[in-house]
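Please go over the structures that come below.
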Structure 1
Amino acid sequence: MIIVPKLSPYSHSFPDPRLASPEGIVAYGGDLHPQRLLAAYKRGIFPWFNEEDPILWWSPDPRLVLFPDQIKISRSLKKSLKKFEVRVDTDFRGVITKCREVREETWIVPELIEAFCELHEMGFAHSIETYRDGELVGGLYGLSLGGAFFGESMFSLVSDASKVALVRLCDIAKKYDFDFIDCQVPSAHLKRLGALEMAREEFLHRLEKALEKSGKYGKWEDICF
C-alpha cells in the first residue's frame, strides 16, 4: 500500500513524482505560495483538489501533452479564428476568475487566484484572452517555465472562444520555441485538438530537457495577432 506523504509547512520540496499513488497523487497539504507552486511545476507536479478538501498534489500517469505544431485546426475553427480579437496578458485576473466562475466545483480557490496573479506579475503566469465586441468571452491561463507551458484552465462563454485561445497559445509556443504544452490529465476534448497521452516517465524526461532552456519570462507584451 502506498502512503501519500504530507508536505512540510517549512519546506517547498516535493517527493519524487514517480512514487505517486496509482491515481497520481504525490502528496497532500502544504500551501499555495508562489514559490511552492514553482517548485511543484518544475518537478511535473500540480495542485488539483475540491475546495473543501486538503490540497492534493498530482503527477498523473499517463500525462496529456500537446505539441504546438500538432494542434488540429478544423475548417470551422479556422473560420472562428477570424471572429475574435485575441489579446495576451492584458487581463490575467479576469481570465482566472472566469475559469473559476464557470465551474460548480473547482480547485481555483481564492488563495490559488492570488498566488497565480502574483506569478503573473513575476512573469511566470500568462493569459490568452479572446474578445468579441470588446467583451472577454473566452481564454486560458497557465505557467511558463523554460521550454514548457503548463496549461491550467480555460473557459468559453461562446462557441470556439477557448479553442481560439489554444490555437494562439500554440502560435506563441512556436514563436518562443517551447517544447510542449502540458494539458495535465487526459481529456477527450483536448485529444480531438491534437493532444496526446504520454507515460509519466517520458513526460518527466522531456520536462527536464525543456527546463534547460532559458524560456521567455516577463509579460508577453510583444505578441500581436
Structure 2
Amino acid sequence: MRIPFLSIFMTSPFDGLQEHAEKVKEVAWAFQQAMECYVITRCTTFEGLRKEVIELEREADVIKRRIRGHIPKGTLMVVDKFQLFRYLREQDSVLDAVEDALDWISYRPEPGVPEEIQQDFFMLVDATVDPIEELARMVMEARKYFENFSDKQRNVVKDIIRTLRRMEHDADRLEDTLKRKVFSLAKDPVSVFHLVRLAETIGHIADHAQNAGDMMRAMIAK
C-alpha cells in the first residue's frame, strides 16, 4: 500500500515548494518590468527594479534553505528526496537566470535596444515569463496528486509539463529569430555580442522552467 506523501510530514515539503514557486513568479513580474524599462531606454527605474529582483531572490533563498533543512534524515518518502532537491534546484535556477540577465544588462546599460528589434525582445521576455507562471500551478496540482494519487490528477500535472515543453520550444524559436535580426541590424561588434548574449541568457530562463517540469515528471512517474 502506498503511503500518502503528505501524511509523512508535520509540514508538507510542497508547502515550501509552493511558496518558493510563488516567489519565483514575483521575480518574473519584476524582471518583465525591468526589461521593458531597459528596452525603451527612456526608463530611469531599471536599477531599482534590478535591486528588487535581487531582494526577492534572497527571500527565495531563505525558503529554499528551509525546505532543505526540514526533511529529517532517514524519513520514508514515496518520492526520493534527491528528486525533490533536483526539482528545487531547477526552480531556483530560474531565479539565477533572471538575475544573470539583469546583471549582464547592468554591465553595459546603454544604449538600450535598437528600435527595429524592441518588439522581438518584448516577445522573448513574455515567452520566458509565461512558463514561470506555470511552475506555481504545476506545484499546486502536484501537491493535490500526492494527497490521493489520483490518475486524473496525475494527468493534470502531465498536461502542465507538456505545456512547459511547448512554451520552452516557442521561447527557443523567438530567441533564434532575435539573434538573426541582431546580426543583420547591429554594426558595432560589442553591441552584437552584448545583445546576442542577452537573448541567450533570457532564453535560459525558459530552459530551467522546462527542466523543472522534467524533474516533476520524474517525481510523479509510477
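Upon calculation of relative contact order in percent (Cα under 8 Å, 6 or more apart) from the atomic coordinates, which of the structures 1, 2 produces 30? Working shown, then result.
Working: 1: 24; 2: 30.
Answer by label: 2.
Kindly point out which one of 1, 2 the value 0.95 was derived from, the read-out being FRET efficiency 1/(1 + (r/R0)^6) of positions 110 and 158 (r between Cβ atoms, R0 = 41 Å, to 0.05).
Computing FRET efficiency 1/(1 + (r/R0)^6) of positions 110 and 158 (r between Cβ atoms, R0 = 41 Å, to 0.05) on every structure in 1, 2 gives 0.95 only for 1.
Given structures 1, 2, which gives the highest value for mean count of other Cβ atoms within 10 Å over residues 14-21?
Values: 1: 16.4; 2: 21.8.
Biggest value here belongs to 2.
With FRET efficiency 1/(1 + (r/R0)^6) of positions 62 and 94 (r between Cβ atoms, R0 = 25 Å, to 0.05) computed per structure, which member of 1, 2 shows the largest figure? Let's see the in-between values first.
Details: 1: 0.15; 2: 0.90.
Structure 2 gives the largest value of FRET efficiency 1/(1 + (r/R0)^6) of positions 62 and 94 (r between Cβ atoms, R0 = 25 Å, to 0.05) among 1, 2.
Can you rank 1, 2 by mean count of other Cβ atoms within 10 Å over residues 38-45 and just name the one with the largest value?
Working: 1: 20.9; 2: 13.9.
Largest calculated value belongs to 1.
I have -0.32, -0.48, -1.01, -1.20 for log10 I(q)/I(0) by the Debye sum over Cα atoms at q = 0.08, 0.10, 0.16, 0.18 Å⁻¹, calculated from one of the structures 1, 2. Which structure is it? It would help to have the intermediate numbers written out before the result.
Numbers: 1: -0.27, -0.42, -1.14, -1.46; 2: -0.32, -0.48, -1.01, -1.20.
Label of the source structure: 2.
Among the shown structures 1, 2, from which was the value -28500 of helix-only ellipticity at 222 nm (-39500 (n - 2.57) for each DSSP H run of 4 or more, over all residues; to 500) calculated? Please list the in-between numbers first.
Working: 1: -9000; 2: -28500.
Label of the originating structure: 2.
Once distance in nm of label points 7 Å out along Cα→Cβ at positions 86 and 126 is calculated for all of 1, 2, which comes out largest?
2
From 1, 2, which structure was FRET efficiency 1/(1 + (r/R0)^6) of positions 102 and 214 (r between Cβ atoms, R0 = 25 Å, to 0.05) = 0.10 calculated on? Write out the running numbers ahead of the final one.
Details: 1: 0.10; 2: 0.45.
Answer by label: 1.
Here, each number is a calculation from the coordinates, and none is a lab measurement. Keep in mind it's a predicted model, so treat the numbers as computed, not measured. Cβ atoms are built from the backbone, for glycine too; each structure is taken alone.
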